[in-house]
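Peer 1: What follows is a set of structures for review.
Here, each number is a calculation from the coordinates, and none is a lab measurement. For clarity, every value in this text was computed on a predicted model and none was experimentally measured. Cβ atoms are built from the backbone, for glycine too; each structure is taken alone.
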Structure 1
Amino acid sequence: MKRKIQTMALCLLAGVSLSHAQTFLSQNHAMKRVKTTEKYLLLPVEESEGIAHIRVLKDNRLVKEFNCKLAINKTDYQVPLDLSEFGGDLLLDIQFPGDTRTTGVIRDFACWQEMKVADNFDTTNREKYRPAYHHTPLYGWMNDPNGMFYKDGVWHLYFQYNPYGSQWENMTWGHSTSTDLTHWTYEGEAITPDALGTIFSGCCVVDKANTAGFGKDAVVAFYTSAGASQTQSMAYSTDDGKNFTKYAGNPVITSNMPDFRDPNAFWNDELGQWNLILAAGQQMNIYSSKDLKEWKYESSFGEGYGSHGGVWECPDLLRMGDKWVLVCNINPGGPFGGSATQYFVGTFDGHKFTCDSAPGVTKWMDYGKDHYATVAFDNAPDGRHIVLPWMSNWQYANQVPTRQFRSANGLPRDLGLFTYRGEYYVSVKPSPEVFVSFVAKSSAKLSPAAYLEVTDVKTNASITLSNAKGERVVMTYNGMDETFSMNRDASGLSDFSTDFKCTTVAPTYGAVKAMQIFVDHSSIEAFDADGKMAMTNLVFPSEPYDRIAAKGCKVKIHALK
């Protein structure tokens, strides 16, 4: 009998099931001993359940803790816990929410039967709505782009990331890299939660002159530590952003305000010092520093300006010629509900931003429902201002019909300025690198991932994308009203949210002669070719749109290479 028990134990630990390796301490408390040489423990997730809190103990020390919706009734998908970081002899201390009246008996939870160890975690795409040429996480949840910078031919994108589920939780900085702004490689978790809190949004700068003392060309990250209060912390990397060391003097900026986050630093050539802008409630605070460590408060901007329908977040401050553009993301309060990106054009002297427009003027960078948290790459070549948005909306981001992953970034966009009737506006154009991904010769049929080149646009024009099931998206240009609209009421799946169906409408600031429309498996992005209008919307057709009807314009279809 002893030999049989030992054999069973070896089988359990060698890679199939750990169903008998847990101890139940109460109806909502269990411990699990994990002894294995394999790399991962695969955790079963059930999204409709409450959040279990998992503490990872090694030699009686807490080495990691996170939240995960462990499966109670059934498994929706699995996420990996990397055991190799700590060695394969760990104790998991797991607290479940609820009680037997809502969850049943703890020993019967589905997670115990389906928790497994493995040397690999399969990230093969299983989602029909995963974009083909937009950045997405391999698995898990993603929201705001963070810490973007360019260095030595490589674009670095960090992002708000939950490695333990496809809904918002456990905020960490994930990391991806690209050499062409289109094809991205996942590099792992870059900055993880610590005793100060989880890791909210922020920025990275390339410290070319070694002002902080971490080394010439060190990459310095600023982020919000989201603990009992929101404070600003710093980390630095000497290997081009792959690994970060957290600054021992954290936090570097504090406040008694509850919504105090998303620091964005930049070098100010005119003053020979650093500036930093961050969101503080419904205003933006501006700071200055010589060494990236000691920060002086300079001023605030926002009272009475723009939209104040929600909390201000994710700022940026960009110099464009003689003007400065202050980017301000807001949630809620967007033009069609939920989250959106507004901006202000004005002047900045290193201490104070002054807006050119009257206080009541609101300007939106994108008039779709799914464009948020837009910030720029630091150190971009040729003085370019290249931004990436998060392509979703907080009204339904956690509910969109994907599970292996949730959320994508919109296309990279180059920003500039134009004037219309005495006002400055931000121009938005797809970055030139985007077009390289499509074949030059036009196609006869619309494919799930395509670029539509629209020319000879008349005063009244429309483009309708549809499929055999009658699902459709209708885009309309009205030259008399100087508006462009996109109706996604019948675009496909929408029952996950009452806020999804909508018609979004954008001003065109003059006549539209040509447009660029990008279709991917679950998104449509429309741009005026002169950069005067941008609109980003998600769509979830039950089968891809393969039909196109154009009136008052000419359309060429370019397939993805």
Structure 2
Amino acid sequence: MIKNPILPGFHPDPSILRVGDDYYIATSTFEWFPGVEIHHSRDLKHWELIARPLSRRSQIDMAGNPDSGGVWAPDISYHQGRYYLVYTDVKHHSGIFRDTHNYLVTAPSITGPWSEPVYLNSTGFDPSLFFEDDGRVYLLNMTNDCRPWNNRFSGISLQEFSLQEMKLIGSPQIIFTGTELGFTEGPHVYRLNGYYYLMTAEGGTSYNHAVTMARSESLRGPYTVDPLNPMLSSRDNPELELQRAGHADIVQTRNGDWYMVHLCGRPLPGTRNCILGRETAIQKVYWDESGWLRLTEGERSPVTETEEAGLPAWMPDKTEPDRDDFDSPVLGSRYQTLRVPFEKGIMSLSERPGYLRLRGQESLSSLFRQSLLAVRIRSFRCRMETRIEFSPHTFRQMAGLICYYDTMRYHYLYITHSEYAGRILAIQSCEGGLYRFPLREAEGFEDFVQLSGDASAGLRAEIDGETLRFFYSYGSAGDWQRIGPDLDSKVLSDEFMQRNSFTGAFSGLCCQDLSGERLYADFDYFEYRDVKQD
């Protein structure tokens, strides 16, 4: 069986593609750079990260983008020897207005080189391409309506795209206005058995999320909705392990079977908080006697295990180790930064071989330049660890180990400077905009831990369900000691505050220098390890 999720941790809005015997899934990255992740498989069970197409600032410049802005819902396709990727760069998504700009990049190979972007439109988000049998190509996307008295999700737009001119031509047309589930988005069109099938995501991407199917004998409609709509949802079964199921895409294997990938969320047991964000799952599907798409298992509810595809056994070429000692001159592929790549001189693996050097930039509240390097948290039980050398001389300089959701939600164990005690170790939490300093607030704890001299310090974070704990080691013994009270891991979830939030929890290394001196911190290693349940 294939166990779900196939892409654990923050991997939402999957778009799937088969080229020969190779399968590719593209997922959203929002404000994390590089933009878009593409995973590869040959058996639909084991997946390997092989590309991040938007790897240059000229392709995606997210400086100033809001939390949960940036790259939304990419769509990947292949046509006559070339790969096509369309995506949205969201500059604003709160209030009545959305600033959503859609682009296209192409490449001769899935690993690139990917082209400079071609601007498409700004009428909505979730773009996808449909290649018609007659050679014509069409762009679909959901459309925004900023007028409060109208439906903000005003329908699915279709417009022809010229491959020769690399631009949209003709006029856009709304071909589907959705169902009573509302929030109609995420369109994909498939041509099968004399019908055009339109798949959309509806219900909003939280606990009412769903997959809607409609069909028509004409690409431009009218579309008839599946009489059992929705064909996939967790909305009526709060006991399911996979909640928030929706935003899907389908693929046919070489042997004729069909599979659907979709996003989902796994709440912490007994809560509604998905600290791992929206993940990617897969379900086996089939076309029933009436020509509608159905789940092979689970009726309309997603299952945690689905039937294997009967494809030849395959394993990824490489997997990144749990521990990175920074001995390579090239940074591992699992790391991402916030909004923009590091400028020259901000991050270095060569200035001090065997160490990652980060120079401090702006605060953790900044939407522009942060020195933060992180990986996805993939499990409800995990451990993150590093060893740091850092000698601040002002309270404005900080560096350490962070568990991060966005600028409004994080827990941070860091070294800084006190006018009274010199170099110290402290904890800062931001819980939905409420800034807390747990060592100062909790009874039985000192305001900080004093670090005498300039020795390196080990920093560790452990997540066990709803609880996050910090530890440190210092001095020759190197024993790990607890620091601070239990912290709430639910802070690191979409659901923690009423806000448009769509990403997931990360852990990593960061450095701030609010004096502007760009003081550096050296990190000896970084380790992320999932902890198996007993």
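Peer 1: Match the computed value 2.5 of distance in nm of label points 7 Å out along Cα→Cβ at positions 89 and 209 to one of the structures 1, 2, and report its label. Numbers along the way, then the final one.
Peer 2: Details: 1: 5.3; 2: 2.5.
Derived from 2, not from the others.
Peer 1: Given a computed value of 4.2 for distance in nm of label points 7 Å out along Cα→Cβ at positions 233 and 425, which structure among 1, 2 does it belong to?
Peer 2: Source structure: 1.
Peer 1: Further question: One of 1, 2 was used to calculate relative contact order in percent (Cα under 8 Å, 6 or more apart), giving 10; which?
Peer 2: 1
Peer 1: Rank structures 1, 2 by Rg/Rh (Cα atoms, Kirkwood Rh), for residues 265-408 alone and report only the one at the top, that is, the highest.
Peer 2: Structure 2 comes out on top.
Peer 1: Given that FRET efficiency 1/(1 + (r/R0)^6) of positions 65 and 417 (r between Cβ atoms, R0 = 41 Å, to 0.05), derived from a single structure, equals 0.30, which label among 1, 2 identifies that structure?
Peer 2: 1
Peer 1: Continuing with this model, one more query. Given a computed value of 42, 24, 22 for semi-axes √(5λ) of the Cα gyration tensor in Å, which structure among 1, 2 does it belong to? Before the final figure, lay out each step's value.
Peer 2: Details: 1: 41, 31, 20; 2: 42, 24, 22.
Answer by label: 2.
Peer 1: Let me ask something else about it. So percent of Cα pairs over 30 Å apart, for residues 177-488 alone, computed for just one structure, reads 49; which one of 1, 2 is that?
Peer 2: Working through the options, I get structure 2.
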